[in-house]
1. Given that semi-axes √(5λ) of the Cα gyration tensor in Å, derived from a single structure, equals 38, 29, 22, which label among 1, 2 identifies that structure?
2. Once distance in nm of label points 7 Å out along Cα→Cβ at positions 32 and 304 is calculated for every structure in 1, 2, which label goes with the largest value?
3. Assign the value 1.10, calculated as Cα Rg over 2.2 N^0.38 Å, for residues 152-279 alone, to the correct structure from 1, 2.
4. Taking FRET efficiency 1/(1 + (r/R0)^6) of positions 24 and 176 (r between Cβ atoms, R0 = 41 Å, to 0.05) from the coordinates of each of 1, 2, which one would give 0.70?
5. From 1, 2, which structure was relative contact order in percent (Cα under 8 Å, 6 or more apart) = 16 calculated on?
6. Can you tell which of 1, 2 yields -12500 when helix-only ellipticity at 222 nm (-39500 (n - 2.57) for each DSSP H run of 4 or more, over all residues; to 500) is derived from it?
Structure 1
Amino acid sequence: MPIRGLKGGMLKFLKGEDLDSIHYGTLEVLSEVGIKMEYKPALEIFRSFGAEVDFANSVVKIDEHLLKKALSTAPSRFTLHGKNENFDVKVDPERVYTIGGSSALNVLDLEGNYRPAVFDDLIKFTILLDKLEHLHIMHAIVIPSDLEEYGVDRMLFAGTFPYTTRNYYSQSQTGADGVQDQIKMAAVVQGSEDAVRKNPMFTEVVCMVSPLQHEKINSEVLIEAAKNRIPVYVEVDSMPGGTTQAPIAGTLVEQNVNVLAGIVLAQLVNPGTPCIYSIASGLMDMTTGSYAGAAPETNLLHCATAQVAHYYNLPFQGGTGIDAKIPDAQAGYERAMQVLSNALAGTNFIHLSFGMMEMMLTACYEQCVIDNEIMGAAFRMLKGVEVNDDTLSVNLLRKVGPKSANFLTFKETSEYVRKNNWVPQITNRETWSAWKAAGGKSMQEAAADVARKILSENTEPAISKEQTEEILKMAKSFHAKAVQKLKNESV
């Protein structure tokens, strides 16, 4: 059976009138201020649909009519395909899923070393994450330091896509050519480029710039993805007080303008293109100037943005990495607050939810396992309390009556517990003496044991070795061409 997710959305910080106010503020900015788009073909597309375009300043203004028309074709329900249907993700604005970490430059490895990430780490992290039950969408968790940076998305594809059963969250760093290269590599597994376009096993993400800017490469990728019906995470990464207004409400308006403009463009290019309303925004810590991804204000922003996205009946991706440097108490409380609040708020894709630390700069093997544990507990909370004749158990209570009794002896107890109670993997609930007798391991040590076991028992890709080698060969060639193209353009 495909992955269907659990329903979220119980937690709401915004009232209906708040959402209306954000919408009207968005309309005002879209129609009167506009969005800067550096890619001329994007401006021409908007002009062809009647939008007001200032080519001299690369600004497009979108009125309410065009916004509504475009959003009416953006699907709220679609499927993100895995390597087989068991890992297909059924998307709708009610269900909650997770996405792995992304683009860390450093690694905290299983020997405790803090060092730059390398390509082998990318493969190992992917294998580890693919064996964690609460990971639904795979992303390239690190950017290897042993590879040329420009065009590295091709090598990220080769180090991730073959080693995961999940849908792969990709990102072209060079424009339309990156999307085309990724389609060709996916076709090695799917049989043809047409098969990829019909049921793509990967998605693209484009990251807009605050305030109110779409860079050339992002518009180019968005248009190419839409042409090929590749689902797109349309993302903005705002910093309240830095790149957007300090009030959360103001940032909600800026984000909304930026993301909706991208979704409108995708729908104008190819109506029905699956788009996910996305943010990776985070508070600017005014004492350090750094990105505070685990701040309570950041969690509030993401939970509120879920409501804004759902106002337009669009699925939403939110969530950020944590700020802790090691898997300690800070890491635990930051991840738990972030995951639980986003899940309850109905964030459909909780991004960067596995292994990301140090303001998204570092990936940690043990933290991946710990985060899977936290995710399991959060998902049990999402299931809520079921009330029916069986769970009320009035007849059982009547049968026992007002006397001492041990409900452990009843079959109803064992049946309920097996079906409903969450069973932790590395959380210890024993007494001190029992814990010490078993080795007295910390959660980090227990997580390291799990990670080592998974990596020792799983070394093969999720596809054939021949397909894996072919994709790697193609990726190296595509990467080299991208680097050479950059050098030629620099001359």
Structure 2
Amino acid sequence: MKILFVIPRLKSMYGGTVERPGHPHVGVAYLISWLKKNNVKIDIFDDGLQSNEKLENKIKNSNADLIGITMFSYCYQSGYDIINFIKSNTEIPLVVGGAHVSSTKKQILEETEADFAIKHEGEKTLLELIRYISANRSDYENIDGLIWRYNNEIIENKDREFLTSKELDELPFPDYEAFDIEEYLCYQTRTLPLITSRGCPYECNYCSVKLSMGRGFRYRNAQNVFNELKYWHDKRWSSFEINDDCFTMNMHRANDICDMIIKSGIKIKFSLYNGIRVDRVNYILLSKMKEAGCIFLSFGCESGNNDILKKIKKGITTQQVFQASEWAYSLGISHSVNFIIGHTGDTFKTALDSINFAKSLPCNFVNFYNLIPYPNTIAYAWAKENAKFIVDENDYLKLVSYRDNTPIFETAQFTKEDRMKITKIGFDLYEKKVLEFRLGKIIGLITYYFTRVSIFHRIAVKLIGFKIGWKFFVFLSRKSRM
């Protein structure tokens, strides 16, 4: 039995397409190693590196029995286009997975010609589907976690239980070597992504992670994580991007991982662009992370107004954010603090609180993003009931719009014009911080004011977007795992 994985290309938040993905799709890499362990043959096509003409040839020559596609909620149209292209060129059955399926369930089969969809984690469900197809079985109702077609109906089976921490430890390390690794940006920097845990126990009302990975926090043990780091280090990979949603949720485990790195003497660097919670760190842990090789991390603040933080159920305070940023700064850890504009109950005044709070932080970068109301989140339900969509509901997820100055929706209390004013101030502050970090405070400030001239500003945005923006974009894309 053989499966061909097809990875749709993504649109950059800075405009255009990501011509070369930062690295192989981490979720697919884990699936590949799992399937290989179970004697399934694998082929891969990354649309970000190829073209539809090459995809057509790949399908003809791969002799695949099944085609698998991973779907992101944002840029989902790229996935739809790939599905339609494939189904118009072959009768090979096609299965779709990823966070978008977990959020929208049957919708993916209602709107495309895909044959199957897998919700939540894909390892066990995909392997079971492959075995059914190989055995010419059609009793798909027995496969937990599967969505499938029966005559003219779309059937959604019951959910499959999430993998336990013990089962995560038993998964083989991701198979990046199955990809054309030299074609990715990470090959030049010798940087690989790493996932050490799944799930999030928190209740942030805008986040879709719990829809795809569940509320239970499940994690690989410290020794298992260190073994993977050592495995890749021995293969001359020296830098790692940890993609967890809650890497420091278990602070003792995070501390143990760092201890093992330090005691082993291996020299690595690691970053946490995906973000960690300010209430799950302390000075001692951050100090240990620095010693172990942490060179960058992000803190999710989301709002500089404590009332808004309560409304969105973030479970932190601005005081905790400032303390965490101060600790990281004092230790010399480069870090960003991330904010979202347009939360439940946000107004021009509360959003301005975020701007002013961001200015007070001793961080290297601040990021301001438009709120994206992901399907079936609390924020989405709130926006449907209380807001007017500026971008058509059927269109706003087709392109990445975190960094677009145009908001997705407006309310009577926070109009489109006011939202655009705030996001512009936020983007300007982001650029100012970047220039100060790259060029030093004095030269950075001079350059910042110089680039307020329109033509130079456009050039600066493109340069900043290429050098730094793609990293944040790549990490945003990791919310989806097939």
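1. Of the structures listed, the value fits 1.
2. Comparing 1, 2 by distance in nm of label points 7 Å out along Cα→Cβ at positions 32 and 304, the maximum is at 2.
3. Numbers: 1: 1.10; 2: 1.19.
Matching structure: 1.
4. The correct label is 1.
5. For relative contact order in percent (Cα under 8 Å, 6 or more apart), the value 16 is produced by structure 2.
6. Of the options listed, only 2 reproduces it.
Taken together, the values in this text are just the output of simple stated rules run on the coordinates, not laboratory data. Predicted model only: the values in this text are computed from it and were never measured. Cβ atoms are built from the backbone, for glycine too; each structure is taken alone.
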